[in-house]
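Listed next: structures, encoded as structure tokens.
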Structure I
Amino acid sequence: MDKFTFDTIEYIRPDIAAVEAEVRALTEELKNATSYAQVKDLLLRSDKATEDMGTMITVAHVRNTLNTTDKFYEDEMAYLQQALPVAQVTFMGFEKALLESPFTAELDADLGPEYLTSVRRSLSSFNETLVPYLQEQAKLTTEYQKLMATAQIEFDGQVLNLYGIQKYFEHPDRRVRKEAFAKYSQFYASNEEKMEEIFDQLVKIRTAMGKAMGYDTFTPLGYLNQGRSDYGQKEVAAFREQVRTEIVPLCEKLYEAQAKRIGVDRIMAYDEEFIFPDGNAEPKGDVSFMVEQARKMYHDLSPETGEFIDFMIDHHLMDLENKPNKASTGYMTSLAKYKAPFVFSCFNQTIFDMEVMSHELGHAFAGYRAMRSQPVSAYYGVSTDIAEIHSMSMEQFCYPYAELFFGEDAEKYRFAHLQGAITFVPFGVAVDEFQHIIYENPNLTPKERTYEWHKLEEKYMPWRKYTDDPFMERGGYWYHKLHIFLYPFYYINYTLTTMGAMEFKKRYAEDPEKAWADYMNLCNAGGSKSYLGLLKVANLRVPFEEGSVAESISYAKETLLNALAAEQ
């Protein structure tokens, strides 16, 4: 197994029926277990029973996203998306038997209470009536993702995909930036009717799923699907309000300074990514160069990250090149059988390349550590509100190494990236509030939904202005955010975890050894505790508490404002 590489893994369609039969047999044994030792053994055997299946599913998913027009893997994913919700009924039977076992106290003592908490959450978010809804949802989200992946935009004598056109948003010529943004907008405007249809069906399906689980709307089910058990909508709303009062005014100052720096009267939407008048920082090499520099960086950062990056490179566990028909996204996933993460992205020769590489490798490092530290697969992953702390903090830990990737433009990268981390947050909370509005008001028309986004831009991004772009002016920008289609209620996690990342940034500057130790403890803990429990492991603030946002961003704010003062 040590000799594997991702590209040489043989894909064999998993025999889901056989796995179901094995899990049913284990369930019957579990019901008759007479000791905790038996229960633990059955739990581990159940893990093993699903491990090979899960690995093959991941292989199919990755290869489908690498080329969304590959008919074989397109068909495999269509089959799996129909079969898995049905099989889930069987797997839930094992979980129900666990909860009914007389040995739950022993299980809590051995694995911690989070294991059964996650089982209860799982049972509260699924029953057999959801199967047809989940199957239809999978078809629709695949349709949206393929639409995005196969985008062909003619510009500058080339045919570009969505990542390719975005490189021009950083072009020094304002006319080129404006024309590129217009082309980007035109792609979404020309596909608006199709996207409206897909999303409208998704809202209807998800609303029906929520009601099938006994809720008035989809929202509570969406929270359960995100693994949230120790906070809810009230806390998230309080956090959004802190962002509005603390971060939005800072962003306005940053964009005012940027307008002055690049010599324009005011920042337009197509100017937001152009930070410096003599051009933004760009990586000094291609994908191979970036990977080799990453190897140097991670070997210097710590022994653990050095071991990790060698594993990723030696086993071909990254695909970072931008290619036609490749899914327009970036992600980390895991091959459980090999205890191996996999990182996917689409580089476009901008600072995005470094950002996404360090981000997804942060996820991958956490997964790599948890798979080697935790006793059960349920703890290999972690709730999404913690997972993004792994990734966003890793972005910050990489700052001292920017020269490896950007040479003399390293300081440009550091400023642009830090500004982007802060200015992103209002957009992130707008996405979250948008989804709350949509699912609390499922009968809104498609155009009414889009107008709600327009109002949220005015609330959270008052600097955002468009020129001669009716589609964007009435709120069309939301259509580009695939998380709204694919992962409802996920997006707030990026903003909550930005707070943790900014805390780690400050602490790493003050005491790198202690900050890194806390980060390692967080990664090693995997999903073995709740959200609030894992924040304690990492010695991080609770972002919902009054004043926490101001405290969390204080060091980053000071850094940025000092940089602006130096420009005067």
Structure II
Amino acid sequence: MLFLGKMEKQEQFGKEISVKFFTASIFVLNALYLFLLFFGRGKFFSVENYGLFLVLAVFAYLVQSFGRAKFWKVTVVPHFFALFPMLALFGPVPTSVVVYVSTILAYRKNYPLQSRIYGAAQYGISYYIAGVVLQMIGTGWVGLIVSMVVFKTLNSILVDMFYDYFRKTWESMKKVAEDSLMEIAFFSLTVPIVFALAQKRDFITDFLAVYTLIFPVIFTKLLSIQYRINKEMEFEKSALSRSLDKLKRVFEVSEMLKSNISVVNLMNRVASIIHNDLGWEYVLVSMITPDNKVERVASAGISPEDFERLKKNPPSFEFIKSLMKDEFKVSNSYFIPEEAQVYIPPNEMYIGEYDVTDENSWHEKDLLWIPITDRNGEMIALISPDKPKNGIRPTFDDITVLEIFANQVMLALENSSEFETLQEKALRDGQTGLYNHTEFYNKLEKMVKGKEKFCLIMMDIDDFKLVNDTYGHQTGDRVISYIANVIKSSTRQRDVSARYGGEEFAMVLRGIDKKMAKTISERIRLSVTMGDSPVKITVSIGVACCPTDAADVSEIVAAADRALYMAKMRGKNQVVVANEK
């Protein structure tokens, strides 16, 4: 498990050193090439047949730009089929200049300038020295074969062993030797044609030579395309097989999850299955309480110390909802990439071990949220898997498998009697059993949106502070419980009763008018005064009705609150109805 710190700084320092050394290498290679060009062997103007020279130069540029081929884990740039004939006919200087310029100006996407300059210099040096060897030995069979081997050897040293080392793609000397021998065998197809060109020079020979040299390049490109298609098909087949295996595992565990087990045990199983069977390194499962609080309840792949820290520092429900935007939505889940630069407080964040190699890799600050929603569309839990074990950002299919699993979890939660009890308990005030402040507003908003007719009663215990000061808080708690019992016995099952604040209560009486609401309020007031209270108490009550007095949640509450205030101002122990004449 890796947290940002000393190790990251050491890695960053190492990268900076590598970049500086690589930059110095580019400078040295180019300086060496220029030195060979101006002070070495060979002439600039050794070209006699400008037509053939131009054809081969264009051929070399096109192959450098569009002819790169990859198969059997080997990348081949077959411009050798254009440049080797040029080397034999026109010498090292013109040939090396052509390859240098065509590499710099090659039409290739995602080809950084530094890489272009390095590649141009190493090609220039390799072809130049191979050309000098060819001039020294001659354009016979031996000279052609030796110069070809010299070129490929230099190219392997400067690219496969040196350049690939900095790109972290260097594997082993055995791999370099295998790749080099394969390319030499492939390039040897040019030897008979170049030998024929060197022995006899006329238009027909030149035309047939160029025409013949095109075929290996085209064949190589077609082979590369076929290889890529085969690899993609293998990848798709493998991905489909993995998805089917995951789906099979999901349905196997669904029956197990449906058993009536405790919510915490259920969520621990969920985290363990995602970690062990669905291919994720780290998993965090959170419950969303009815009053919209996030509680982290289970994890897998995370140390107990880190899980305890995360439990103490959950994100807010508002933060989670703020990131559930359409731009991040994948199926019914949300993937927030590191590039979105979302700020998360460090104490709320978990960072594990990651190996980022390209843009498709899973990044340390990537977020994936799989919501679990009930039948009403309300989010009741959230699965947060982190880092696929294959290191690749998840596909649509990967997320779909997690969603199918999340649906099974939802069914398991619905079958859990403990979950139902916890949900109901979270909606209610612990002391009185009445709905809490948050759930009161939730139900009130639903009634207003549904355009229901109702009356709101706001009730406050008169001089409750005096009760606490005189008799103590234990007696005060008994008074609160007494008021709650009066309210429960005075309202219908379809009505909503809530503890609005410390000594303040609210009731929503559905489908009644003001006259009936006032009658019920008077009955409650008298019941409180004349009932078996621990101490003598009275209550003040304010009444407002929807839509008569207001048609908005905040306005109807404000109207009832003003009526309650008037009841207090008029001497307490009475009922005041909003806008009553």
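Each value in this text was obtained by applying a stated rule to the coordinates, not by laboratory testing. In this text the structure is predicted, and so the values were computed from the model without any measurement. Cβ atoms are built from the backbone, for glycine too; each structure is taken alone.
Assign the value 31.2, calculated as Kirkwood radius over Cα pairs in Å, to the correct structure from I, II. Computed on structure II.
Using relative contact order in percent (Cα under 8 Å, 6 or more apart), single out the structure from I, II with the greatest value. Comparing I, II by relative contact order in percent (Cα under 8 Å, 6 or more apart), the maximum is at I. Comparison across structures I, II (criterion: mean count of other Cβ atoms within 10 Å over residues 361-368) gives the highest value for I. Consider the structures I, II: one of them gives -21500 for helix-only ellipticity at 222 nm (-39500 (n - 2.57) for each DSSP H run of 4 or more, over all residues; to 500) as calculated from the coordinates. Say which. Considering all the candidates, the number was obtained from I. Taking distance in nm of label points 7 Å out along Cα→Cβ at positions 49 and 537 as the criterion, the top structure among I, II is II, with the largest value. Matching task: 17.9 is the computed value of mean count of other Cβ atoms within 10 Å over residues 81-88. Pick the structure from I, II. Comparing all candidates, it corresponds to I.
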